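The following blocks contain the structures, represented as structure tokens.
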Structure I
């Protein structure tokens, strides 16, 4: 049995580098990719903190890119040596949802659950790529070819998840060029949503967070930072606008939203804020993660995935709501070409490039939001 190094979940707040079995071709449509870059995602922290049903032994990593190392007999578009990036979604390419461009909700790769992903609890038997190698099923469909070489490595790595997911959040909101938009959360996905809104021609983009470094990043890309420690963010935004609400809103936080103190969990905080700040007949995009079960929830309803929010106000204002994980394939080739053309450089969010061996310490610092750890790229 050939082994490789990988980031393995041990218990809440602990991962380690372990030797695990190197993946092999299991189907003619598979390829094996030698990882050059894998990212730590905020979604990984949900498992890391014990806020999911993840069991010890899972190999983390759903944001993966690298070089094709082995090719199954049924693969026709890829060859050994190709540089590729994979959507975090594992999808078959031929079920009804995949045919409609909704690859995040593939019905074949993970029966009983809407969609599959690498290295994530309940998302199928697909080992993560925070490792030296990863197996890519349905590879012709799931792997996006990149120009050879090492140029744009940081930017292309973000095509696996956060750049498309940020773009998707804006899309879900129904955004149109020239509109105003408020993005709650200035983590990597929130900053990507704000950046996407700027690229797509937003008149004003407001970004809500409580971490000064994140708000500064938002300001640097032309957004208006809103510090939630200074009062109700919806009211702050409306005050800046002479009492007017915004056209669209994006929830880039999800179920672990906190109150202004940064410590008290309030799962409905962002949803309430968005309903308050978006104008009647406007739209909400919710790419922030919400889960069916939360073992660490602050109340019994939230533990079962039940979130209370003012549905009456939502109805009164006639707001539209778009939710769900990003169909990365819907966007990634176009965002790739924006990067190649020099029109987009999403890597401004990257704070650290580290070796795979540094992952355990990186998880600690990223989870605590210390030492400037915002977006970490791992290189085996």
Structure II
């Protein structure tokens, strides 16, 4: 009987986790508005969540070179279980803020979490250089499709109203489901074979010869992350709720198709990168997505806004597998967990500031500005990335 590869368990665990992230990102603003909190408080919760994820990811990066990755993934799954249960049980804003900071709640429904650097390190050792980008494309495809299904499932609380369950209770039930998905993910992580750290005992170093490359990438990714924080999925849902009075069911349907378009852009990104390179794929798909986002902010009608946002969704995530593959390619094997962590951290740390700013802009009725700021900053990031790294090629492009 053929042995199941560790990558299969990681793909399945990612699917469960992203399904939970998919419905939580849409339900968060609805949940907090139902509890009587203001848009600014929703933004602050998103900021606390991303900031906490950044600090946890730093810790994972430092531990990843010294400890078995399976043990760390199991610890992260346990934290996801505790987060879901706590969100279902607590209604006090201060406590929810602490839980968002210390837990795994993800307002972006993307690859910003403490799981990512560990999974990247395990996946990379499973493939050759030539197969790496395709592996990350499949990994991202699975996650995005699961997140799309999760977004569609966010309509469940509304569907339960006719059977006598009010919307607030239905949302709490979804947080319990989030905890159960964490439990199932933990069971899958437990199937990954144990593997001792690659580094020699007593000499583990977070980053070594690739330090300058990683720090430069991290600085650029921080700009991209700060920009993206203005339109994390929870805030984009809040924008649609407030500007166009979208229902929860309609929002779930839109984010489902948005997620599907993002998902199927990943294999396209892998194919494109083989022809024009990883950096070019990242930049030349990202800029058009920002050019679609900015007019969406000013769209006078809902159909036009949704159409532009769907165009953005089809393009904006094509840099995800290519970015992951590029980072893993330009560092040594020993540094991969740390490099994944130190380039993921800005995607939480820098993004942590912008949701609160976006919430303040929403509260001041400047609803278009978060989307406009996001688009302009992302274009600046893309141009800087192209200037700085177009000559640093991964092994398969040399």
Structure III
């Protein structure tokens, strides 16, 4: 007589031809139509579309640990769970009036959403989307990331504080860190969960926290980096989660300047500057850290520059098309995918030769998210 386990195995073998792995897949946000394009990295092709996700004008998403489910954070306050294998919505809640991003806990149990309206952070069960915790802050929250220990970190635009929410038990335990600076607008955390850096709107420095300390203390980094220079109009805020850790250095877009700033990841001291084509939005390191790819704010958003991390010099510049919004490297960095919104295309390039390999039609594409993100802290 076959055991239950043997029956399951036989069934899996019988349907093996229909099985599909998730590791080669990704999602592209189509902001104009409220949809997601399902793409296959190896085939460099779109393989489906998931619609009905509401306002995706500033959308981001995270993946479940098994890479099958994506949790999409819409600007309209919608939290949507999608099955990328079945290419359908499996759950959706309107959890706020205006949300700005989210994160998933390291154990995959909880999804947290950062809100502008009514503010605060709301936490949901990743399986059911049932509410788990409501963390009011009295104002806008930004820079929400996950760190080890079933914890989330986020900053408060109005209060200039950073909070650490420990969800290892419910209700969550909150640690408040004051003195971060005025109007933090975005933040990042390193892959080891140790260093959290918040950008400050209108200030020419940033603030860092060492999260390995029992009581993290704010530290100003790059103080006065724009001293003596007039700030340019900021057409698009730099996105900190795209800021690069290239080897042992951070590469950070300068607010209101045409340059990126290099900072030693351990000492947090400045190590150099690179003049750029325009105001950087994303400065993203190839996974091996050998290159940094930079895109730019309007009106110079048709251009990409590639910087060599040894020389800190621009080694390649090209124009994929109007409105280059986002970049995503394949997990080992042999290719990079670019969303070119105003051309209605996702473009795929070889990162060694810079040859364009493929164009994929998309409806006003913005964020590109490969499933490898499921295994990275802070993404």
Handout entry: Source structure (of I, II, III) for relative contact order in percent (Cα under 8 Å, 6 or more apart), computed value 18
Key = I
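Identify the structure, out of I, II, III, from whose coordinates log10 I(q)/I(0) by the Debye sum over Cα atoms at q = 0.14, 0.15, 0.20 Å⁻¹, for residues 280-351 alone was calculated to give -0.76, -0.82, -0.97. Could you put the intermediate results ahead of the total?
Values: I: -0.76, -0.82, -0.97; II: -0.57, -0.63, -0.87; III: -0.38, -0.43, -0.77.
Computed on structure I.
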Exercise for the section: Match the computed value -1000 of helix-only ellipticity at 222 nm (-39500 (n - 2.57) for each DSSP H run of 4 or more, over all residues; to 500) to one of the structures I, II, III, and report its label. Expected result: III
Completion exercise
Taking distance in nm of label points 7 Å out along Cα→Cβ at positions 48 and 312 for each of I, II, III, the highest value is that of structure III
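Computed from the coordinates by the stated procedures, all read-outs in this text should not be read as laboratory data. Remember, predicted model here, so these are calculated numbers, not experimental data. Cβ atoms are built from the backbone, for glycine too; each structure is taken alone.
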